[in-house]
Structure 1
Amino acid sequence: MLKKLLLAAAASLLAVGAAQARDQVRAAGSSTVFPYAQAAAEEYAKKTGKKAPVVESLGTGGGFKAFCAGVGENTTDIATASRRIKASEFAMCQGNGVKNITEVLIGYDGLSIAHSRKDKVEYDLTATDLFKALASEVPQGGKWVPNPYKTWNQIKPGLPNMPIRVFGPPPTSGTRDAFVELVMDVGCEASGTMDAAKASMEKAAYDKLKKEKCGRMRQDGPFVEAGENDNLIVARLDSDPEAFGIFGYSFLSENADKLKPVAINGVKPSEKTIADFSYPVSRPLYFYVKNDHRKVVPGLDEFVKVFVSEDSIGANGFNIERGLTPLEPKALAKWRDAAEKGFPMKGL
């Protein structure tokens, strides 16, 4: 038994030690957090004169998959995420030896629905409108049927007679997870269609039904999975004035000359409405650090400090200029302390 334990410990040390062969920090994950991580990487290189960290946009789910694959040279040091890590992902990390993780909340983002400024129509939708437009199935005559709606005026009188066409993220994206939770689930329940089930079913059974009925996006054309590159969605909207796109507020902010937001419940996304949560589709943004890499990957500690610095995510930081909504000063101090000292997650 002792021999097995010693061999396992030796293998772990070799895996961590292999990370010393790298001279660049590696981060991967959310397309929404990508521009903030990239900006921090550029600032790190400018301040230290060292190679900028490699930052990849794989989607939140893809980032956690890479991060949780194990410890060592061929695994990432940081996962960026547009939602909190799931219990299943945390368990995957633990099972693969990634047991010492620091969680860092960096700020907030508004999940924006936008369209081209060439479209002169001003939209004000509800979560129920969007659920009816984009769900795979909708209730009609007391039963669920394949979504029959093709144009916006079929969703609600007063909306234009234009085809429903929405470019959005794939299932691996944290943006997709957030859209389902904050829009599809909310709109589905607000419509009243789940009231009877909620009153009569156990919570676990009801949650399963809600996932099946409320969260499945239609696949018959009106909703188009556009990949993890939000810049491609921006380009498509610029060339197609009748289409909508779903992405983080930073992309809307960066392309305000081309795009305009759709109001949700009468409120448009802005730094103010996201920060005070009056805009109903707001979400937290995170990154996660593999602490076993801190002392063997050159520059990892320094990059983390740059990322959470006042110059980066403070009230007037360069990432605030890119669309990140900042934390309150006390909250920022707490998360900065956790990031710099490597406080480990205890679980979910």
Structure 2
Amino acid sequence: MLLTIAIPSHNETHYLDEAIRSIMAEPEFGRDVDLSISDNSPSQATTELHQNRYQGNPAIHHHRSLDYDSLDANVNRAVELATGTYVWIFGDDDLIVPGVLARLLPLLKEKQPDLVVLNSQSFHGDETIEASRVPAGVRAVYLPEQSDAFLQDLGGYLTYVGGILVRRELWLQHYNRSIIGSFFAHIDAVCAIKRGRSAHYFAHPAIRMRMHSQTWTSKSFLIWNCLYPQLIWSLPGYGAAAKQAVIPRRPIHSPRRMLAARAYGRLNLPMWQQVIAPSPEVASPFKLFTLVLALLPRGLFSQLYRFVILRLRRRHTLGFSPQLALSQLQPTRSS
């Protein structure tokens, strides 16, 4: 196959069924495109789904991957199991945009790119939250010498693994297993592949990202304020200015970011106790400030931040999406 759509799946069987059906509806599926599922779910639900509904389709492959029990490990395993020249990493709770394969496959055949970043949409229920997650104006091709521009423009977006389409052999060469557990080992692989090579950006939305179904929400404060900046700032071959444009080295020191984290519900007392309180890098007055934030009602900050977005931050930029932010300002049980 030219392209394998590789799905690292974990416990989202009801959504996975929708994802598979959306892909099967594409006329190109089964000819130039097949589907491979790396399933690390502890239950048998996904196995049973494949056996009962899809086992007879030779273009759909299901693999049990219980030894790959983290998101990073299962993403890499999904790529390893793929047989296509190219691999599109696809979320098990997402949907393909109808008709996109007819647009995408000619690019792969004619340009033979090493790396493609795919634009997406976001949705919740029947509502489209963003028609395009990446704003207009992003360049179509980043040349080998434009790695810093690539990181500056798309580094924030690459947290979404469903936007990655890559030549499989290059992924296998550059994937760093030592950073499995960071939640973003895929970004390290993509940036390693980009260095010294061209990368394409596919502006037409290719995938619909389902909101409010992520399984790592309880760890989001640690991920966004510690693990993600650590990974970005450890990328070799990229300049400090490009990394700073993606995220500060220590966002946990920023009052503005901590206020936003409380508004989103990412900062709460358990996260303060786990991340901020024991940190030797955070000064005592700032620890007290963030403790007060964690103890005050989240709704107060959510309403204030909603007002700021609607009044002052309505412009969609590379670093901020007002529609996405408003959608994420929904109350959670852990807030």
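Throughout, read-outs are computed from the coordinates displayed, never taken from laboratory work. Since this is a predicted model, take the numbers as computed values, not measurements. Cβ atoms are built from the backbone, for glycine too; each structure is taken alone.
With FRET efficiency 1/(1 + (r/R0)^6) of positions 241 and 321 (r between Cβ atoms, R0 = 25 Å, to 0.05) as the yardstick, tell me which of 1, 2 scores highest. List each step's numbers first, then the result.
Details: 1: 0.35; 2: 0.65.
Largest calculated value belongs to 2.
When FRET efficiency 1/(1 + (r/R0)^6) of positions 41 and 281 (r between Cβ atoms, R0 = 30 Å, to 0.05) is computed for each of 1, 2, which one produces 0.20? Each step should come with its number before you reach the end.
Details: 1: 0.60; 2: 0.20.
Value 0.20 for FRET efficiency 1/(1 + (r/R0)^6) of positions 41 and 281 (r between Cβ atoms, R0 = 30 Å, to 0.05) corresponds to 2 out of 1, 2.
1, 2: which one has distance in nm of label points 7 Å out along Cα→Cβ at positions 57 and 289, as calculated, at 5.3?
Numbers: 1: 2.6; 2: 5.3.
Traced to structure 2.
Name the one structure among 1, 2 that volume of the Cα convex hull per residue in Å³ of 153 was derived from.
Details: 1: 153; 2: 137.
So the calculation was done on 1.
Which one of 1, 2 has mean count of other Cβ atoms within 10 Å over residues 81-88, as calculated from the coordinates, equal to 18.9?
On the way: 1: 18.9; 2: 21.4.
It was calculated from structure 1.
Can you rank 1, 2 by FRET efficiency 1/(1 + (r/R0)^6) of positions 73 and 257 (r between Cβ atoms, R0 = 25 Å, to 0.05) and just name the one with the largest value? Present the calculation step by step, with values, prior to reporting the outcome.
Working: 1: 0.05; 2: 0.30.
By FRET efficiency 1/(1 + (r/R0)^6) of positions 73 and 257 (r between Cβ atoms, R0 = 25 Å, to 0.05), the leading structure of 1, 2 is 2.
For structures 1, 2, which has the highest computed value of mean count of other Cβ atoms within 10 Å over residues 25-32?
Working: 1: 28.0; 2: 15.5.
Max of mean count of other Cβ atoms within 10 Å over residues 25-32: 1.
Out of 1, 2, which has the highest value for mean count of other Cβ atoms within 10 Å over residues 201-208? All intermediate terms of the calculation are to be shown ahead of the outcome.
On the way: 1: 11.2; 2: 20.4.
Ranking 1, 2 on mean count of other Cβ atoms within 10 Å over residues 201-208, first place is 2.
Given that relative contact order in percent (Cα under 8 Å, 6 or more apart), derived from a single structure, equals 28, which label among 1, 2 identifies that structure? Kindly include the intermediate steps, with their values, before the conclusion.
Working: 1: 28; 2: 17.
Structure 1 accounts for this read-out.
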